[in-house]
Structure P
Amino acid sequence: MTTGERRAVVTDVRGRYEISERFACRALGFERSVMRFVPQRPVVDAPLREKLCALAAEHLRWGIPRLHWRLRRDGWLVNYKRVERVYRLEGLAVRRHKRKRLAVPRVPRPIAVSPNDTWSLDFVSDQLSSGRRFRCLTLIDSCTRECLAISVAYSLPRTAVIVALDAILGVRGRPTRLSLDNGNEFRSRVFDAWAADRGITLQFIQPGKPEQNAHVESFNGTFRDEWLNQHWFHALLDAQFHIERFRRDFNRARPHEACRPLTPHEYAQTFTTPLAQLSA
């Protein structure tokens, strides 16, 4: 037995005695290197762990797929399973709220196959630190999933909606149809006349069926989960500035599963029409 060799304690009916590690490994058929192996993963994974924690702190509601996408885009040649292992060891899992899924009959609706085919609109509300509420008009292209605009104001009547849409029409062009719910802002005669003058079809969903406007409803869920619920706005100008920053990041710095998985802006570049290249 060499100096400093570890010993194993064995207990049987005859009593308790010590044997050498070499003898124990030979008797059990183990390699001594197995007994002395020290895992190197904590050392090897240290840079990845630090980078992953930084990204998770920057994007609080991103899960493993988007964090892995961001790492690959930043030049990290790391596979998905390794990211998942480090992600779970660091306790970065995002808490998800389970929703009760209801059986809803499907209603056939036109599918957007090109940019400016269908735009979807909806409203989201939130409040400032003072308690005063404000509204956001969200507008997305159902084909490219780009967020074309988010208008933020204390009040958004039909005239404000028309002004916001005219501003986008001047840059983006005219859509074939607008997918929207049955809110008073959209059901007014003024809004109907505005759409008719510009040759835009108004496609209303059935009352109480928000899933028929699923694209903008999905965006609104992301908007609230990743931004509104994570920030505290002190004034309306503060909300407008940070919400516009979210819109640009959503279009250019956040992958979308429906875009294979490119960002909405990158996905828009895959279309030959120049209209897809005019988004912000």
Structure Q
Amino acid sequence: MRFSLRQLEVFLATAHEENITKAAISLHMSQSAASSALSELEAHFDMQLFDRVGKKLQLNALGKGVRPQAEALLQQASELERRFARNTGGGDLSVGATLTIGNYLAVGIMARYMAQYPGDKVGLEVANTESITQKVLNFELDIGLIEGEWQHPDIDVLPWCDDELVLFCSPSHPYADKKKLTKKDVLSANWILREAGSGTRQAFDRAMHGLLPSLNITLELQHTEAIKRAVEADLGIGCISKVALEDAFERGSLVKLIAPQLNLKRHFYFVLHKQKYQSSAIERWIDLCKTYDEN
């Protein structure tokens, strides 16, 4: 074999960092050793994997083409190493979750996963749908859990479970005593919403099709808890996932609103890179998510 796994590690770290010095630091190597490993890999096959743009090393077309195979090969090698060591763990797992899923579902799933597979390490990153999907695309995350639909030729979007958005207001809001909101009520309200790029906002905009240009959007916030606090302060009415509102409804600090003309149902999804090797850790995580939803 004319290349080593260490050379592939340097290649992938450089692709991620776009800088050989940063790649070396991430791999606990000297800069000269990392540079030599990358140069030897390219020289062996008389090829160039990166374009040198100033101080940055950006993947060229060839580099982008071989990156998924290199990622898969290293993950398979890691699994084989654990088998040799008689370790049945699935390996490290990096999970991305959108804010609603991350704050209200993913932590519980992660706790159960680590209890069942104590030898595995799980990292969780929480951001909006656009950010999580982009990191899956860039191989920075093994799997994403998102609230919105997403289309990209290199991404598999797999259904996970059902969810529903809920309209809500404070107990002192004029709408609190209304049994149903009319179209006029919807258009007259001041709205406090998630930011563009979030799955929640995507679902809300779809439900408000035809009405969206006429809505009074007072605030756009990145966190569901901030939206809940703003609604409690009577700055307007909101619309977020039902899983984020259950405790507030039980306490009576927020009031659920009904707008039967709006379709606020949606789905949660798994997002995976089509070319990424599906490790046993990823398979275990997906199975546990499905079981967690059933409970």
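Read-outs throughout are calculated quantities, based only on the coordinates presented, and are distinct from any laboratory measurement. Since we're looking at a predicted model, the values are computed, not measured. Cβ atoms are built from the backbone, for glycine too; each structure is taken alone.
Work out distance in nm of label points 7 Å out along Cα→Cβ at positions 31 and 199 for each of structures P, Q, then name the structure with the largest result. Before the final figure, lay out each step's value.
On the way: P: 7.5; Q: 4.2.
Going through P, Q one by one, distance in nm of label points 7 Å out along Cα→Cβ at positions 31 and 199 peaks for structure P.
Tell me which of P, Q gives -0.41 when you compute log10 I(q)/I(0) by the Debye sum over Cα atoms at q = 0.07 Å⁻¹. If you can, show how the numbers build up before the last one.
Values: P: -0.41; Q: -0.36.
Derived from P, not from the others.
If distance in nm of label points 7 Å out along Cα→Cβ at positions 63 and 135 is computed to be 3.3, which of P, Q is the source? List each step's numbers first, then the result.
On the way: P: 3.3; Q: 2.2.
Label of the originating structure: P.
For relative contact order in percent (Cα under 8 Å, 6 or more apart), which of P, Q scores largest? Walk me through the intermediate numbers first.
Numbers: P: 15; Q: 22.
Structure Q comes out on top.
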